[in-house]
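Novice: Below are structures written as structure tokens.
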Structure P
Amino acid sequence: MELSREEFEMLKHAYEVGGRSPGRESEENLAYFEQKYEKIPTDYRWLLKEFGGCHLLDPEINPLVLLTEDFKEFNEFYANDEAMKISTEDFFPCGSLNGEMVGILEATGQVAILPHDMYVKTVADLEVISNSFKELVMNLAQNRLEIEELINNGT
């Protein structure tokens, strides 16, 4: 994920004040996942390597251990459903929001929600929550810092 120095510092500061990071992922662990499953989208891979995941606010961006679980679940319940035309080539799971799976749409780079309580047939049926993974992460960081400022100012 390409970040300006200012963006990187803001993200780093957001983690310092309120983010829970499981720690950076090693290149070896990332390569192992990609060898076993599928290539991780570039921006998500960068976040895993630099911060390990992200839970500044919801949606939560999964660390590698949870990504592995979600990837298996997605393949078991969604990608193998013949009526549903969504696969890991279309939707790459990367997190969760209120129990719903969140993922990156491979064709557009947008981030969308895959609801578990309603049947969807294609990626066009998914609710887009961000125009890009970077935009999502930076919005989470900005919102986290704004909340922290409100808390510190007693409002």
Structure Q
Amino acid sequence: MRPDLDCLAELRIIDEIEFEDCEGITVLPGVEQVLSALPKERWVVVTSATERVARARLAAGGIAAPARFIHAESVTQGKPHPAPYLAGAALLGYKPENCVVFEDAASGVKAGRAAGCTVVATTFSHSVESLNAAHYLIPNMTGVEVEALTGVEGLVLRFTPLAG
């Protein structure tokens, strides 16, 4: 702790650095196909980033930000606390146990599990060991298929098994 520093001013500096750091952002393989298959009203971004940083990074990756968004300013307790995913489920109008979380970090996996969601972790950026609390582990989003069910508020997710 540095009691001599202004915490809010320091956070603004970090936010500015993060906002400007969008060079080289690439989209994980398969993400665009999954997002295009999801009905817009059935998904939400839940991130530990500020809204400003998250929107800048989505734009840098060529991903249109959804209408619904849970970001650092939306909750008082961040991941690994379940509050962000509970807020996301509430925003969608679903029970957490009817939600699927796609995560790439251990704190997000813990948050999703604590919220009662099904958690799918991508192993492209963190070790399998750090993500092993997830229900499912996948290297990226290729092989993930989404089908919206007609007449009900459900989705079918299919995962293509990895060749062994």
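We did not get these values from a lab; they are worked out from the coordinates using the rules stated. Bear in mind that the values here come from a model prediction, so they are computed numbers and not experimental data. Cβ atoms are built from the backbone, for glycine too; each structure is taken alone.
Novice: Using the calculated result 21 for relative contact order in percent (Cα under 8 Å, 6 or more apart), pick out the matching structure from P, Q.
Specialist: Label of the originating structure: P.
Novice: Which structure, out of P, Q, was volume of the Cα convex hull per residue in Å³ derived from, given a value of 112?
Specialist: It traces back to P.
Novice: Looking at distance in nm of label points 7 Å out along Cα→Cβ at positions 32 and 48, point out which structure of P, Q has the largest value.
Specialist: Q
Novice: Continuing with the same structure: Given a computed value of 3.5 for distance in nm of label points 7 Å out along Cα→Cβ at positions 16 and 128, which structure among P, Q does it belong to?
Specialist: P
Novice: Now for a different question. Taking mean count of other Cβ atoms within 10 Å over residues 8-15 for each of P, Q, which is largest?
Specialist: Looking at the calculated values, the largest one is P.
Novice: Looking at structures P, Q, which one was helix-only ellipticity at 222 nm (-39500 (n - 2.57) for each DSSP H run of 4 or more, over all residues; to 500) calculated from, given that it came out as -9500?
Specialist: Answer by label: Q.
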